[in-house]
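Input: structures, listed below.
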Structure 1
Amino acid sequence: MTYPDMQSKSAQLYERAKQVLPWGSTRQAAFFKPYPIYAAFGNGSRVTDVDGVERIDYVCNYSALMHGHCHPKIVEALRKQAGELLSIALPTEAEVRLAEMVCERMPGIERIRFCNSGTEGVMFTIKAARAYTNRPMIAKVEGAYHGSDDTASISTYPMPDSWGDPDAPDSVPPAGTTQHCAEDVTVIPMNDAEAARRIISEHRDQLAAVLVDPMVKNLGYEQATPEFIGAIREETAKHGILLIFDEVYSFRLGYNGAQGVLGVNPDLTAMGKIIGGGLPVGAVGGSAAIMDELFDQRNKPRLEHSGTFNANPMTMAAGAAAMELLTRDEFDRVAALGDRARSGLADAIKASGAKATVRGTTSVIALFHTSADQEMHTYRDIMTVLAQDPAMMERSYRFFVHMLNNGVLMTPYGFMLLSTAMNESDIDVMLEAAHSGLRALKESAAA
């Protein structure tokens with residue numbers, strides 16, 4: 001079956017969905033035109049849609065499925081837990097076990113509390129920083145996505161007419177977020193160490209924390225440089241400001257997360273995705289001194305943090321099983337697959353002569369349909385390239401459809417993520433499809 005096919009079961013399901021969901025969708029990231037493909041079941045690296053078409057899943061639910069679909073050990077842990085407790089207003093040993101595993105791996109986490117999404121994890125790290133410092137402001141990187149919390153969403157997608165000076169970006173609220181909220185956020189250019197020092201110093205008496213994603217998905221998995229992180233760590237420590245790492249994605253960088261790779265311990269860390277074993281999860285972690293003071297149960301805690309499904313037994317059981325499977329050897333093996341995939345894509349771009357460039361690290365890949373010599377390291381770089389080459393997104397979508405029709409599910413915007421369920425043959429299939437897709441783009445451009 002070739003996508004799109006308006007007679008397909010997915011197309012029919014989408015028509016049904018539009019009767020009960022606004023424009024047929026609950027999740028923006030899972031939608032694409034003219035209709036999304038509806039999944040039926042998954043196994044390992046493969047997902048099969050309702051029309052019976054099987055594809056290699058290079059989306060991995062945007063990083064949550066580090067072990068692919070229905071890993072037998074995770075399924076068995078869930079089956080066992082489902083027969084004992086689904087949810088409960090009491091703690092469980094499963095919560096303690098997963099907490100021990102995360103604390104053992106992440107250098108900056110000595111204590112941890114669980115919630116239900118990466119968005120919540122980031123939101124609670126921000127609230128924790130404000131409660132601990134008694135200061136209102138947060139600094140964040142322009143263009144970095146940290147979920148949909150009001151504070152974290154400031155200047156995630158600012159437009160040129162509102163983003164201000166590149167050395168001192170304006171704080172731009174998205175629709176649904178007030179300007180008042182934006183006043184509590186100051187914005188830093190990505191990987192500009194001197195600007196970071198200056199902006200942090202200017203707001204030092206008001207800043208509760210600086211929020212950093214060490215690997216920014218929206219910027220094609222651009223990694224924070226050691227100089228940038230080092231400058232932020234020095235300035236925050238000097239002024240009593242907390243450093244927050246958003247490791248919802250960047251935990252993929254290594255067994256000990258980005259903080260292990262960078263050798264920098266943040267004061268607070270937000271987590272999600274991988275640590276839930278494929279189920280909804282989030283977490284806020286940090287040093288024992290900060291976390292114990294904020295959540296002291298002997299008296300009224302300084303920060304309220306509750307939730308009906310926080311640390312629910314099903315997620316905790318799946319998360320513990322997933323963490324057990326995520327050994328150093330598996331990290332290294334999947335990172336090597338990522339190296340081969342990026343190298344193969346670079347070769348395909350060169351052989352085809354297509355207008356494209358590949359980026360990423362370890363188990364993440366970003367394929368941009370623009371020239372390799374284009375600067376694309378900051379949000380403004382990317383927006384400038386898009387303005388100069390408005391057909392870039394159309395090429396990206398055509399490549400995405402080609403990959404769909406050749407057995408590969410990726411994101412419409414060029415992102416691919418690997419799982420431990422993948423092997424060399426999965427990379428072979430993806431590279432073969434990419435070769436023919438890039439050739440087709442080049443041929444259509446020449447026509």
Structure 2
Amino acid sequence: MITPQQQTQILASLGISVLNPMQEAAQKAIGQDNDTFLIAPTGSGKTVGFLLPILSLLKPDKTSVQCLILAPSRELAMQIEQVWKKMSTGYKANVCYGGHPVETEIKNLSNPPAVLIGTPGRIADHITRRSFSLEGIHTLVLDEFDKSLALGFHDEMDFIISGLRNLRKRVLVSATSGISIPDFIRLKSPTKLTFTAEDDGQSGLTTEVVYSESKDKIDTLFELLCTLNSDSALIFCNHRDAAERTSELLNERGIHSLVYHGGMEQADRERALIQFRNGSTRYLVTTDLAARGLDIPEMKYVIHYHLPLQEHEFTHRNGRTARMHASGTAYVILSQDEIRPAYLDTSLEELFLANKKQSAELQLPKPPDFVTLYISGGKKNKLNKVDIVGFFSQKGNLDKGDLGLIEVKDFISFAAVKQEKVPALLAKISQEKMKGKKYKIEVAR
């Protein structure tokens with residue numbers, strides 16, 4: 001068990017003063033002997049909810065993997081790892097996922113972490129390679145397990161779980177209720193915890209309908225974005241090609257946006273998320289891949305350019321705003337003859353946009369405040385955030401307010417810099433060395 005003092009320190013590291021009711025209930029349930037099935041909305045803090053009690057289950061004298069956490073996407077796996085690292089537990093954690101060099105992962109696993117996080121496909125691959133031992137694993141967490149099943153990881157999960165002979169505890173986590181649990185998970189008399197949006201204070205969501213005169217809604221989307229005071233927004237489409245087309249059309253009209261979907265290369269997906277997180281782009285046009293499991297800031301606006309077929313996906317999308325007692329608005333863009341899904345409330349308030357005469361006078365959203373710079377070095381090159389801040393400040397003459405979010409990966413890093421400061425900064429540091437080595441530093445593509 002962790003002491004109250006340790007928990008206070010961990011919460012302080014996470015920027016949390018107290019646990020919410022869901023996290024308290026999860027801590028109690030996971031700490032007991034039963035398996036646990038936790039259902040709670042997107043953005044309610046489920047990751048902390050299961051990581052904190054797992055910490056109490058770890059033994060410092062064990063040198064093998066003790067807890068395995070499976071997540072359906074690379075982004076969610078990486079987010080879980082980041083939260084664990086912020087907790088500063090003293091226990092090693094590693095993350096494994098497709099698109100990440102398998103050689104680097106094998107090297108990391110040669111000194112086994114207490115907590116191993118990964119996608120089902122890559123973890124199954126490592127088990128086949130015998131990259132780590134399964135004997136010490138006593139706890140299994142399946143985060144967003146319904147999404148893993150929906151993405152076709154049934155066989156991989158079955159294979160993984162069948163090899164965990166010393167498993168004592170299973171924790172299933174989801175944002176969706178009413179899910180059938182496959183037999184291969186072998187859940188035993190679980191403690192079921194169900195929390196709704198109302199339980200978590202998510203009563204600040206407003207949903208409004210915006211009608212488009214034409215079947216092609218791009219004019220309506222453009223006008224809507226011009227009325228949102230340059231605040232960031234997630235724009236949801238149902239298909240990858242629609243997301244790309246919509247982003248391209250917005251960019252052609254002078255509204256800078258980036259696209260994000262599962263068909264993109266992992267590096268491109270990561271860069272899009274980094275630029276959205278750090279304020280280098282205000283609008284992310286995406287599929288349902290961004291509806292849950294991503295480390296992105298609280299959104300004031302969610303826009304449904306297309307409506308999903310299922311109500312639970314609509315709920316997940318909306319979960320990106322009005323989180324943790326905040327308020328937010330979800331806009332649904334409908335063409336006049338579009339069939340409304342049964343789950344959409346017929347009494348939703350309508351937002352009236354500028355008419356055609358006024359549309360010429362619409363003001364474009366402001367350009368992003370920041371630009372993302374790419375740095376050709378990362379953790380494996382012994383670089384950290386402090387090094388980058390010091391280099392940009394001393395060699396580039398940047399003030400504290402000129403630097404935004406900095407993210408350091410294994411072999412590359414990204415830093416947000418105020419747009420107006422970038423040209424002079426790049427000129428000043430072009431021939432300078434950071435920690436005795438010259439790195440390539442340029443505007444991220």
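Name the one structure among 1, 2 that P(r) over Cα pairs in 5 Å bins from 0, in percent, for residues 60-107 alone of 4, 16, 16, 23, 26, 13, 1 was derived from.
On the way: 1: 4, 16, 16, 23, 26, 13, 1; 2: 4, 17, 26, 28, 18, 5, 1.
Going through each structure in turn, the value belongs to 1.
Have a look at 1, 2 and say which one yields -12500 for helix-only ellipticity at 222 nm (-39500 (n - 2.57) for each DSSP H run of 4 or more, over all residues; to 500), as calculated.
Numbers: 1: -12500; 2: -9500.
The correct label is 1.
Could you figure out which one of 1, 2 the value 15 for relative contact order in percent (Cα under 8 Å, 6 or more apart) was computed from?
2
Out of 1, 2, which structure matches 22.9, 73 when Rg and Dmax of the Cα atoms in Å is calculated? Please report the intermediate quantities before stating the final value.
On the way: 1: 22.0, 73; 2: 22.9, 73.
The structure behind it is 2.
Bear in mind these aren't lab numbers, they're just calculated from the coordinates by the rules spelled out. Here the structure is a predicted model, which means the values were calculated and not measured.
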